[in-house]
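Below are structures written as structure tokens.
Readers should treat all values here as calculations from the given coordinates under stated rules, not as data from a laboratory. Since the structure is predicted, the reported quantities are computational estimates derived from the model, not experimental observations. Cβ atoms are built from the backbone, for glycine too; each structure is taken alone.
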Structure 1
Amino acid sequence: MKCKVRTAAQQYGMLRRGEVLLGLSGGADSMSLLHILYDLQSEYGFCLSAAHVNHGLRGAQADRDEAFVRDACAKLGIPLHVLHADVAAQAACSGEGIEACGRRIRYAYFRSLTDGEVATAHTADDNAETVLLHLTRGSGLSGLCGIPPVRDGIIRPLIACTRADVEDYCREHSIEYVTDSSNLSDDYARNRIRHHVIPTLRELNPAFSASVLRCGEILRSEDAFLQSQADALLRQAQTPFGWSRKILCAAPPALQDRVLHRILQMYTGSAPAFQHIRQCSSILHRSGKAQISQTVTLCAFADTLYPDRPPRASWIAPIEGGTAVLPFGTAKIQIELAENIQNIYKQDLTNCLCCDTIYGTLFFRSRLPGDAMTRANSGCRKSFKKLMEEQGVPAPFRSDVPILTDGNRILWAEGVGCDQSFQITEASVRILRIQILREDYHA
């Protein structure tokens, strides 16, 4: 089994020099890993410590487990950190399931103890159980990838080892361990899969756990590729106020769903439910609103998919040293000779205006009632409400559009361009160039 750990360490880049913190429950898996890592310390040049969480769920049995791991670490001279947590009470407050809450508490505790690698004793059998659980719940590709060997500093050195490997190793090396009685009960879905489903599948394929592990490797590679494509689509579709529906709707449905998953996670802070992705997919193609939670609503109108929010309050941003601090970023202006206009990209010409006839103090502000301007080359004066509608700016974001004014006249507005009175002509000597840098497109 030690050879399998070495192979996993080499294949996935585990056990690099530094500190390795082992999550130690006292069961066969974690105790076998404790002894293997203890033996490999000098070979790999890392310093081993351990952490145990007493979840307060199994009374005297939990206290027995804690005492056992304390004694085991003391005999090996390995530093041990212990956390006592009332998982049931915290789960009741957070609305999480007991298992999910316990997992969150454990990993948060491990991360609070080290910036190095955190080792957990997940095996190939644990991985197979996880994949089957996700399958029964209708998981997508990411869930079917199973337990990653390495992710976010968490390493699983036993990921290629089966539970039989672990038990054989403990027997051969006289390693004592404790048994969690809850693992024997069929009250938990994972245990029913472990006790009844996997044995049946092993009758069809004795190497079932290894096959699932290999399948996960393939799916992880494909999942990473699809996610990179989705991330590129998200960037391509991004606008100052949301995302272009035209661009998103032209993409394959698999990428659309991934983009919607990413957007919802961005605003809710957690992985979205499948029905919420379907809701958002529906409005993406048909317009409307999708309420995801009490605080998050996604809207799709005109060409924009965007998060609903109250309009921003009116604001003014003075220009100092060619820079103005906007509520959502910065604006930069610079003055150049008109003869240099050929050096300006065509798409930037919308953000240029003739400044030969500009007088007074310039500043940026949000729109005010009655604002109107004659867009360059249009000859037609329009209200800002009409101009914003034509530009497809969602109503909650119209107060975000920066307007350049000298106090009496509107010179320019983002997305609209300059007023006709200030458009560049052959007679222009100086041009004023504006650049808007948004720090947060969706604040």
Structure 2
Amino acid sequence: MTYQEAVEYILGIPKFTKKNTPGHTREFLRYLGEPLHGKKVIHVAGTNGKGSVCVYLEAMLRAEGKTTGLFVSPHLVKINERIRIDGKPICDTGFLRLFENVREKIGEMQRQGLPHPTFFEFLFGMAVLAFFDAGVEYVILETGLGGRLDATNAVEHPLYSVLTSIGMDHREILGDTLEKIAAEKAGILKPGVPVFYTDGEEISNQVIEKRAAQLEISCKKIGKNAFENLETAHKKIAFFCTNAYYGTTVWQLHNTGLYQAENAILAMEVMRDLFGEKGHPSLWREALAGLTWPGRMEEVLPDVFVDGAHNVSAVERFVQSVCAGKEKGMRTAVLFSAVQEKEYEKMIACLCRNLEADFYMVTCLPGKRAVAAEKLKEVFGRYTDRPVLKKESLQEAWNYMLAHQEGRTIYCLGSLYLAGALKANNFSEFQ
């Protein structure tokens, strides 16, 4: 079997299997030989920012000289991006080897009457096997969806549970209230495992605190007063930590998203608890300053930014960041696309009410889940009197945006699939 055939097999899994329980994933891990046994696992869930927190943690752990395995989702361009050893995605040869090993074990499972793992379980199995083979010390796991029923929740004894910002997303699966969604996210909390979480809405905070109290575990809220944003300039954000542990040093991120300081301090506080006085914050600072996280307020061409904001709370944060860093007289244009299961009308309303662009461009993403460009144009028309343009193909939309940049800052958002599609075409190749 070739690498491409392996990828096609994995992508085709949703066609013949269904959602399994964490109990099934635990059995799957047993068939794989308990590859996470003895690993120091940090488990991260949340609505927005969990991928960023994971990569921040991973970078700081490497700065401390630790070996790391990182499992994140989704991928933007290549599926290998989901499984990283010491900061680097696994190679095609390694991917194929892991695929064949996992598939062999699945055959044994099926012969015993157990169902085939899901798409996400399969990749999770490949990831933990990769971490075992590489002999890494630390493993950072990002939940795929929710928390309580996520495959990653099969890990029974992590070092820490970490919860990022919680908002309304995947309501059809996780629940139609913030309380229900927070309860699903807090489902990763476990006895004896400390939890760190981002200060959010009062109702979600209460859900997390209540669950932690029931489990009698340490629960630390990282409040808004843990840091202070200083400036957003020169494509970077600078912030100051209020805890004396970090000294008076100014920290920088290669990003202009104000919310990224919140994600960084959450990861830093986990590191502080983990290493205490033996930690080296100066090394963490260097690691964070040099880190880029693709598709998250990423400048892909001069004054052209791609952001993966794909739900209402993420768009709200996106708008806050743009407005905070907006220089006097700065003109903007927006490229937008979305998938059907998202609350795209609320996302569009937030954009139009808070970010006055010279014009908006809508397009249709590949695949059955995409919202039609005509529908998006119609929704934009309800909330703005600015020009709303439509191009059916992403290539046409992209080419138009670049051809009519004319001193404007361009922002592309609405879906991680949009970010991935743009990155897959290397941006300038469209021209």
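Summary table below
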quantity: Winner on distance in nm of label points 7 Å out along Cα→Cβ at positions 182 and 358 once structures 1, 2 are ranked, highest first; calculated: 1
quantity: Among 1, 2, structure where distance in nm of label points 7 Å out along Cα→Cβ at positions 6 and 390 as derived comes to 4.3; calculated: 2
quantity: Structure from which 0.15 was derived, FRET efficiency 1/(1 + (r/R0)^6) of positions 174 and 294 (r between Cβ atoms, R0 = 41 Å, to 0.05), options 1, 2; calculated: 1
quantity: Percent of Cα pairs over 33 Å apart from the coordinates reads 54; which among 1, 2; calculated: 1
quantity: Highest-scoring label, criterion being distance in nm of label points 7 Å out along Cα→Cβ at positions 46 and 414, among 1, 2; calculated: 1
quantity: With distance in nm of label points 7 Å out along Cα→Cβ at positions 150 and 302 derived as 4.0, matching label from 1, 2; calculated: 2
quantity: Highest-scoring label, criterion being mean count of other Cβ atoms within 10 Å over residues 134-141, among 1, 2; calculated: 2
quantity: Ranking 1, 2 by percent of Cα pairs over 23 Å apart, for residues 158-397 alone, the structure that comes out highest; calculated: 1
